[in-house]
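Take a look at the structures below.
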Structure 1
Amino acid sequence: MIRSLLQVGMTVPELEVGRVFYELFGLETRVSGDDLLFHCEGSAQELLRLMPGARKKLSYVSLGTNAAGMDALIATLERRGVALAESPFGPMAGIWFRDPHGDWLNVQVAEPQPSNAPVPAEINAPGRYRRMGTRACNPSSQQKRARPRRMGHLIKFSPDVDKSVAFYTEVLGMKVSDRAGDVLAFLRGSAGGDHHIVAFAHSTHTGLHHLSFEVGDIDEIEIGAQTLLRAGYKDGFGLGRHVGGSNYFHYIRDPWNSLVEYFWDIDVIPEDDSDWEALNVTPQELTAVWAATPPPPEFPMNFEDRE
């Protein structure tokens, strides 16, 4: 049923603080009433919505399906006794309901717009020298900036990872790609695609661990991260490469202590996933093949206030 991640809505106490951060991160902004909507350069798809409120909160997650998937989802929700609701956040397409821990979900018949993909760079490798007679880096490389192409995934905190996984797989039709017992679980869409579009990390209460945006290469990951660090934002974790998803990463703390990730080169799992073997190992074994520094103690912490 669920095939894609469309948009994330967050309530924040200071919209202008959020605008400055996310524009420096590399997104573009549009004002809509009292809210700010963010999209990637060259794309009209609005990926992130910041709404004014007294405290920072992950307010909703919007997911995409096709027409057949919507029919199947509505039937499953009715059979499971999950009530549909009017939109709690103003006019917005699709259906609304809560997950087992009270978090709002919106599902629409929609596919993400294609990303503004860069032309792949020629990369030299042992015995394979494609880039002959040209430099990979030159003085103009110093002007390069991070240009997010799309929002790839989010990790949510859950007080019961098993219960969250059961709902998102049995009701929403998503699939587990990898997990670490009842501490961490990565879920992909029902038709395959990115290794995960939603994941769950254990905490005492719900909240946002991180949002993740794809960039064009490993240089953009670190150029983006260093730009934010020079501006005074706090380092989160990175540079490194994950095991769960295999992507290169660097996390930066946003103004409210959640994380935002630049990523590149994530695993893609086909709809026919018969050859994919999901891991179930320790969180440490999924975290990184290598990293410039160990994850700091606060990396798995939930900084959102409990309701």
Structure 2
Amino acid sequence: MAVQIIRTGTTKDLLGESPCWDADAQALNWIDALGGTLWRLHAGTDAPERHELPAPVGSIAPCRGGAAVVVALRNGFARYDFPTRRLEHLARIPVDHPKLRFNDGKCDPAGHFLAGTMHVDRQPGEPVMGGLYRLRTDRRVEQLADDIGFANGPCFSPDGRVLYLADSLERTVWAYDYDPDGPLRHKRVFAKTHAFDSGPDGATVDAQGFFWTVLTRAARLARYAPDGRLERLVDLPASYPTSICFGGPDLAHMYLTTISRSARLAGNKAEDGGLFRIEGLPAPGRLPHLFGGC
């Protein structure tokens, strides 16, 4: 079956990000990171619910039960409840600087939420601020890495023992041995994307254990085998795609968010900023891990 990429709905985000499928609610959630919008599209419906969050928003992940998401805000974590539209602040990181904010995040198999930061306008030789943080289910915060300047695409191997994490400015995807109750170990290069003149952005892992990442400046998807071999490339219709997730009742579709205008990038296509559904991929996805601290 040939790959098909279909515009879904009519939303137009400045910086679409962090799509995540909520199997308990049978709904797709995603954000406009700069606009402060949280979207929720239930299966079988055409119009998403619109919710407001304080911008900028880094990322979201579903909570167990289908009624809420955990949110990485500028420099802290919160829980957003859909029925009441209430935002509850959970914890902050010990860094507050105008050049630093949270970016991409995902939950691990134990139900903890991992989110990395982006240190913008960092000068040559300037130490990295922030890094990768873990919000545990008891709402304690741990710093897992302090050497990631622009974190993107955290996701896990099917057995949960490998964490993939990109540093977009380094154009590198790293792999780590992962323990939900311990530090990261054995950092190594998984893939480099210099050949595409693009850093890796949002990412996910499919049911076969293959790693997918968005190449934002190349307008492509890349699929890597578990050994780091590039297996295929998929051209995308948006000027600047950002992030992906698998979704739908059988997790057979991939959803893609895009940019219309961010701080550094501006698309010139009519559908830029839209949400897309990708069909005909070689394998379905896996159920996302849910946050257990809600």
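From which structure (1, 2) was percent of Cα pairs over 23 Å apart calculated, if the value obtained is 49?
2
So if we calculate distance in nm of label points 7 Å out along Cα→Cβ at positions 48 and 192 for every structure here (1, 2), which label has the highest result?
Structure 2 comes out on top.
For structures 1, 2, which has the highest computed value of distance in nm of label points 7 Å out along Cα→Cβ at positions 32 and 80?
Largest calculated value belongs to 1.
Match the computed value 0.40 of FRET efficiency 1/(1 + (r/R0)^6) of positions 120 and 136 (r between Cβ atoms, R0 = 25 Å, to 0.05) to one of the structures 1, 2, and report its label. Could the numbers behind the result be given before it?
Working: 1: 1.00; 2: 0.40.
Considering all the candidates, the number was obtained from 2.
Of structures 1, 2, which gives 14.6, 42 when Rg and Dmax of the Cα atoms in Å, for residues 112-247 alone is computed from the coordinates?
Numbers: 1: 18.2, 56; 2: 14.6, 42.
It traces back to 2.
To which of 1, 2 does the computed value 0 (helix-only ellipticity at 222 nm (-39500 (n - 2.57) for each DSSP H run of 4 or more, over all residues; to 500)) belong?
Details: 1: -5000; 2: 0.
The correct label is 2.
To which of 1, 2 does the computed value 25.5 (mean count of other Cβ atoms within 10 Å over residues 56-63) belong? Intermediate values should be presented prior to the final figure.
Details: 1: 22.0; 2: 25.5.
Label of the source structure: 2.
Match the computed value 17.1 of mean count of other Cβ atoms within 10 Å over residues 24-31 to one of the structures 1, 2, and report its label. Can you show the working numbers first?
On the way: 1: 17.1; 2: 21.5.
Clearly, the read-out refers to 1.
Read-outs throughout are calculated quantities, based only on the coordinates presented, and are distinct from any laboratory measurement. All values derive from a computational prediction rather than experimental measurement. Cβ atoms are built from the backbone, for glycine too; each structure is taken alone.
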